[in-house]
Structure P
Amino acid sequence: MPLVRGALAALLLLMLAPLATLAFAVPGPALAAALARPETAGALRTSLAASLCAVAVATALGVPAGYAIARSAGAWRAVALFLLALPIALPPVASGLVLLALLGRNGLLGSFLAGHGFAVVDSLLGVIIAEFFVAGSFVAIAAAAAFADADRTIEEAARTLGASPLRVLLTIALPSAAPGISAGILLAWLRALGEYGATSILAYHPTSLPIELVVALSADGIPRALALAEAFVVLTALAIAAATLLRRRIF
């Protein structure tokens with residue numbers, strides 16, 4: 001259908017034209033110089049460490065939570081999905097303020113943690129928590145959808161043959177839902193990697209890559225900020241390509 005193909009072409013053009021502009025706006029030497037700066041390397045290490053930790057926790061909690069949601073009754077499933085969607089729907093700055101009210105030095109939980117030597121504000125732990133709060137729900141929601149779409153006939157047959165619920169989950173349900181879950185994990189990681197609003201309020205330091213991009217824009221102007229933006233695009237494109245190839249090999 002020409003109309004459908006035209007809509008796809010228009011959408012791709014509108015989405016990709018600004019990204020393609022970076023290839024012409026930032027020459028290779030400028031990109032190399034921006035990446036060679038020590039503050040950029042430190043911000044990249046912080047972002048990678050925090051985002052991977054946040055997604056690891058989101059996966060460990062979200063996959064079993066998604067299975068529980070998918071196998072719950074309609075009302076409980078709707079309530080759980082509604083609650084999981086709230087952090088995603090909040091503006092990023094509002095998410096940071098909510099976390100600060102809870103975990104700040106004078107917050108409900110933050111004052112207790114500070115009294116026992118655990119600092120959340122302006123710490124790597126704070127970056128991890130902020131990224132987990134804004135991205136963690138993606139894994140659970142994707143897992144719930146993947147488990148709900150899976151054929152339950154084999155699961156029921158395995159239970160009638162005496163398989164334990166844990167064995168059914170690990171050997172039947174999880175492999176069948178793995179493609180959808182992996183997509184949710186990738187989406188959560190990309191969201192965590194690019195998080196700025198909540199992180200800038202709860203843990204401005206250590207500087208993550210999105211915060212370093214804003215700092216570069218303020219301190220050095222548009223050229224260096226564009227170079228960091230291009231590095232961000234290349235990093236995420238490589239991650240998406242690698243995940244796509246891995247899924248094709250596995251699934």
Structure Q
Amino acid sequence: MAGPRRDTRGIVDAPELFAQVRFRRREPAAGLRPYVEHYWLIDWDLSQPYASHVVPHPSVNLVFQRFEGADDFVEVSGIGLELFTQKLEGRGRVCGVQFRPGGFRPFAPDRPVSEWTGRRLPADEVFTPPAPPSDVLGPADEDARVAALDRYLLALGPAADPQAERAMALADLVRTDRTVRRVDGLARAEGLSPRSLQRLFASYVGVGPKWVILRYRIHEALERAESDPQVDWAALAAELGYSDQAHLIRDFTATVGVPPTAFAPR
């Protein structure tokens with residue numbers, strides 16, 4: 001069983017989150033790794049309420065949730081278009097599955113992923129759940145919870161789909177290659193028309209390629225803002241493909257809710 005891993009991409013004020021809750025990221029079973037980015041596990045026991053904030057990835061999440069005084073439940077969380085805020089209080093537990101961009105469609109192949117974008121809805125409105133959420137949330141042992149997530153997803157599929165594989169590869173290229181800055185250039189390099197690329201991303205990722213490019217830029221800028229007190233914003237804007245510093249600051253502020261200068265490394 002793989003050990004825990006930590007990754008702060010997208011988390012606003014990650015040190016504060018880690019101080020308030022027990023947060024881990026874990027790898028899925030080998031057969032699920034082409035589709036699943038990671039599992040994320042959170043447990044908390046708080047004397048005072050705490051609000052976590054995340055700049056969403058271009059990913060669908062499957063989220064098993066246990067809040068004090070409420071029944072366990074599981075929901076599909078489509079790609080969030082705005083800053084995601086979750087208030088936590090008392091005791092609770094969450095076990096989440098973050099799919100790779102393009103990786104959710106093989107588990108729910110009947111409808112385009114864009115249908116879930118900006119929405120959170122019970123899992124049984126998307127597919128037939130193979131087990132109750134308590135099977136995942138119940139075990140006290142973390143490895144047992146990870147194994148339960150593996151069983152749950154493997155029972156759902158995934159269905160082989162070459163188009164999903166292509167969408168995942170293109171989304172990963174956007175994330176890892178900073179020279180990918182324009183939709184028309186990406187489409188041309190892949191032998192697609194911009195319209196065909198847009199349709200592929202809408203059906204399998206859930207948002208357009210331009211949105212994905214922008215979101216990964218903001219993730220990078222957020223990490224820099226929280227880790228480096230001497231960020232050269234003009235240089236970073238050029239590095240991320242912005243025409244100037246003002247455009248980066250505008251997009252950052254619109255996404256995160258505050259300008260990058262509001263962040264101080266901890």
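If Cα Rg over 2.2 N^0.38 Å is computed to be 1.02, which of P, Q is the source? Attributed to the structure labelled Q. The value -11000 for helix-only ellipticity at 222 nm (-39500 (n - 2.57) for each DSSP H run of 4 or more, over all residues; to 500) was derived from one model only; which of P, Q is it? That value comes from structure Q. Ranked by Kirkwood radius over Cα pairs in Å, for residues 86-125 alone, structures P, Q are topped by Q, which has the highest value. Of structures P, Q, the largest value of relative contact order in percent (Cα under 8 Å, 6 or more apart) belongs to P.
Set P, Q, criterion distance in nm of label points 7 Å out along Cα→Cβ at positions 102 and 118: the highest-scoring structure is Q. Here FRET efficiency 1/(1 + (r/R0)^6) of positions 14 and 78 (r between Cβ atoms, R0 = 30 Å, to 0.05) was derived from just one of the structures P, Q, and that gives 0.35; the source is P.
Here, each number is a calculation from the coordinates, and none is a lab measurement. Fair warning: this is a prediction, and the values are worked out from it, not measured in the lab. Cβ atoms are built from the backbone, for glycine too; each structure is taken alone.
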